[in-house]
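Pasting the structures here.
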Structure P
Amino acid sequence: MDLIQAAYFVVAILFIVGLKRMAHPTTAKSGIVWAGWAMVLAVLVTFFWPDMHNFGLMLLALAVGSVVAWWFAVRVAMTDMPQMVAIYNGMGGGAAATIAAVELLKGAFAGAPGLMTLAILGGIIGSVAFTGSLVAFAKLQGLMSARPLLFPGQKVVNALVLVLAFALGFSLLLNDPPSVILLFFLLALLFGILMTLPIGGGDMPVAISLYNALTGLAVGFEGFAIGNPALMVAGTLVGAAGTLLTVLMARAMNRSVWSVLMGGFGVEQEAGEVQGSLKPIDVEDAAVMLAYAGRVVFVPGYGMALSQAQHKVKELADLLESKGVEVRFAIHPVAGRMPGHMNVLLAEAGVDYDKLKDLEEINPEFPTVDVAVVIGANDVVNPAARRPGSPLYGMPILDVDKAKNVIVIKRGRGKGFAGVENELFYADNTRMLYGDAQSVLAQLTQALKKL
């Protein structure tokens, strides 16, 4: 038993080192490897736990899970990474809830109300993370509308379901018949669905981060309940890191986590009309503008991910640099559908990390930028965020409108997820280049080669 505890201590150290190395892009890959070996060691040690049995089922589960995970991991496109992260978050929460259900049905916590309370908390939190992540996956995958789904009395219904779930959880401390346990988990699973329905696609980075934190909390609670150090450490680390990331992501949108959970962001419309007009530009003129620029900043958004245009962006950037143009990339913290979405895509395309500039670093430079090229970004570059009365008011944005010239590559004239007309598109220094991002960037590159 001492050897097992020592192994779990090593697991904890590896997890901490791995998480630390994930904090920087240059060491993130090795951090994942460190954490991966920690998980391998944790799984192996579990086989030596006293009174462990059902080794055949354990090996079968490991084999099936490993094959399925490997299959999807090697096949998933980088543009689909947000939904894969969402579904994997959900699986962790579901696993924690399953542990709680099994232990409660076995009566493992009889005479130990403290441990049972931890198991119940882990069960409800894990269940919410599981079904909430499934809904997030469905929205990101296009299986259901990414817009907030609202119905009359929604907040009252949500509150009632949550209160009933906690009431049943409390009753389990007094009596735990299987029927009550089953109803408890059904209500917890239902609340996860109801909680995620009103969250729109624009808030999905925060939602994914939140469910990641909830999964960690659930795993940690179950670890303390059953006395498993590996679950304690892994769950606590994930819960703490996920909570901090959730707060930072919400702050980047100048919104509270509570306002995200209340949902509905993305259905309100702004009164009044935007001044100015949309001014289209053709590929040849845009290429000339880029060719004679001294400084160009690309501003990627979800449209780049949707079109899988990151490689075309890299090709165009390389061509501009070969002509003596200084090129940078402006990254908004909530651009895309998960934290770091744009960073991941551009890294996949081989863009140097040093060229990726965050909001605070790049904003002071926009007045000296000759051309800012917006690729599928919308709300994160909308100057309306500076104007009181706008639904976006107060949200930190990239100051793209302060560049000398702006080219917006966009499929159509639709609004962003917040449902707010983008004032940048109507500015005097903005030109609209309509079309699929990948196709348009390829045409720009070809036109630029002819100059």
Structure Q
Amino acid sequence: MAVALLAGCSLAPEYQRPEAPVAAQWSQTAQADGTRQADALQWHTFFPDPRLQELIAAALDHNRDMRIAVARVEEARAQFGIVRADRFPGVDAVASGSSARTPGDLSASGSAVTSRRYDVGLSMLSFELDFWGRVKSLNQAALASYLASEEAQRALRLSLIADVANAYLSLLEMDERTTLARETLKTRKETRMMVDRRRDVGLAGDLDFLAADGALQTARADLASLERQRAAAVNALELLVGQQLADEPPGRTLSDQGIVPDLAAGLPAEVLLKRPDVLAAEQNLIAANANIGAARAAFLPRISLTAGLGTASGALSGLFKSGSGAWSFQPVLRLPLFDAGRAAAGTDLAEARKVIAVAQYEKTIQQAFREVADLLAARTHLAEQLQAQQAAEKAQAERLRLVEARYGAGVSSYLEVLDAQRESYAAQQGTVQTRRAWLSAAAQLYKALGGGAL
């Protein structure tokens, strides 16, 4: 009978995974023709740049959010251990002694009496026979919460890797754009000097000089703005890494980073089952489902056992003598009769929380689907945009060369040169920005598709 009672029967509803509220495949514009799955690539394989690998490794070790996530997992594991222990009886070793004096006017003999008692033994306090599966349901809920915290940690880890990669790419972008701005500033200083000399000999007027000087000041302002943005990019990367970055001379460019592998998107169901945030949401749903069983059990009788086995004596010397054995056994049956609706409210609360958990699970899937679809489309269109931007940069560079040659021959005005310089500079900056956006989309896609072994 005891074995049957301990086995219990759960009142929790059978868990069924909700249908994914998304399309069965990605949109036509978001199809990917890559050959490698994200889950098959470790981050140090997907991001082969040695400097980026160092930054990611440092972030995983020193990032404070990552440390909090690791501690959350340990917290959930400990909580699960506490709840799991309730499924087993707790046995304590107990040693106690007591002395009491009864005044003579209260004793049967009319004389003061001093009594003593000493006990040594084992005791089991209030062990609940989980006949209705209440403790089992609580154990399942705690286990699911622990697994959800593990998935949440993995999701944070994957996000941190992608964020560090994106911040690193942003820093490379600012390095490259700042270098272009410095070169442009140097060129415009030389141009203003040339226009000044031409003005001295009557080949240029004050209007040309003022235009050249205005272009120079604009370049100075742009350089200052880019240097400010670069400082912000360094600070953002240091925050993610969790420590100060070592000063390194510039040398890497975004064009050197075009070595991320192509990724296959697969079917949405396959991708979403690999995302840690979706897995965490499902574990939270499983926990909410199990809590319904615990809430329903509150309506039913609860049987708990208290027992003790040991030796007792009125003197320490007699504790282990023959005939000093003592034992106690106290089963308790509790049947709720009136609780002012507490148990019913508890069940309603558990069921409402399951509805919330289902909605959150479905929302997480929808957000994941949209994120992947957006990034697949971005990867395709940014690649086309980068090709067009590079072609525009080449055309503007050729235009600038021709206009400068015509200006030197006295055929074109300086305003044409100034316009060609602005367009060429803007095209160069646009190419750098587009290339960084394309690489960032690839890094974020690695995260969105669930990443690989971490």
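Every number here is computed from the coordinates shown, using simple stated rules; none is lab data. In this text, all values refer to a predicted model and were calculated from it rather than measured experimentally. Cβ atoms are built from the backbone, for glycine too; each structure is taken alone.
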Checklist entry - P, Q: which one has distance in nm of label points 7 Å out along Cα→Cβ at positions 298 and 402, as calculated, at 8.2? => result Q
Next on the checklist: Can you rank P, Q by relative contact order in percent (Cα under 8 Å, 6 or more apart) and just name the one with the largest value?
Outcome noted: Q
Checklist outcome for this item: Comparing P, Q on FRET efficiency 1/(1 + (r/R0)^6) of positions 18 and 162 (r between Cβ atoms, R0 = 30 Å, to 0.05), the highest sits with Q
Item to check | Origin of the value -19500, where helix-only ellipticity at 222 nm (-39500 (n - 2.57) for each DSSP H run of 4 or more, over all residues; to 500) was derived from one of P, Q | outcome: P
Item to check | Structure from which 0.90 was derived, FRET efficiency 1/(1 + (r/R0)^6) of positions 26 and 330 (r between Cβ atoms, R0 = 30 Å, to 0.05), options P, Q | outcome: P
Checklist outcome for this item: For mean projected area of the Cα convex hull in nm², for residues 282-425 alone, structure among P, Q ranking highest is Q
Item to check | For 29.8 (mean projected area of the Cα convex hull in nm², for residues 146-377 alone, calculated) the corresponding structure among P, Q | outcome: Q
Item to check | At a computed -0.31, -0.91 (log10 I(q)/I(0) by the Debye sum over Cα atoms at q = 0.06, 0.11 Å⁻¹), which of P, Q | outcome: P
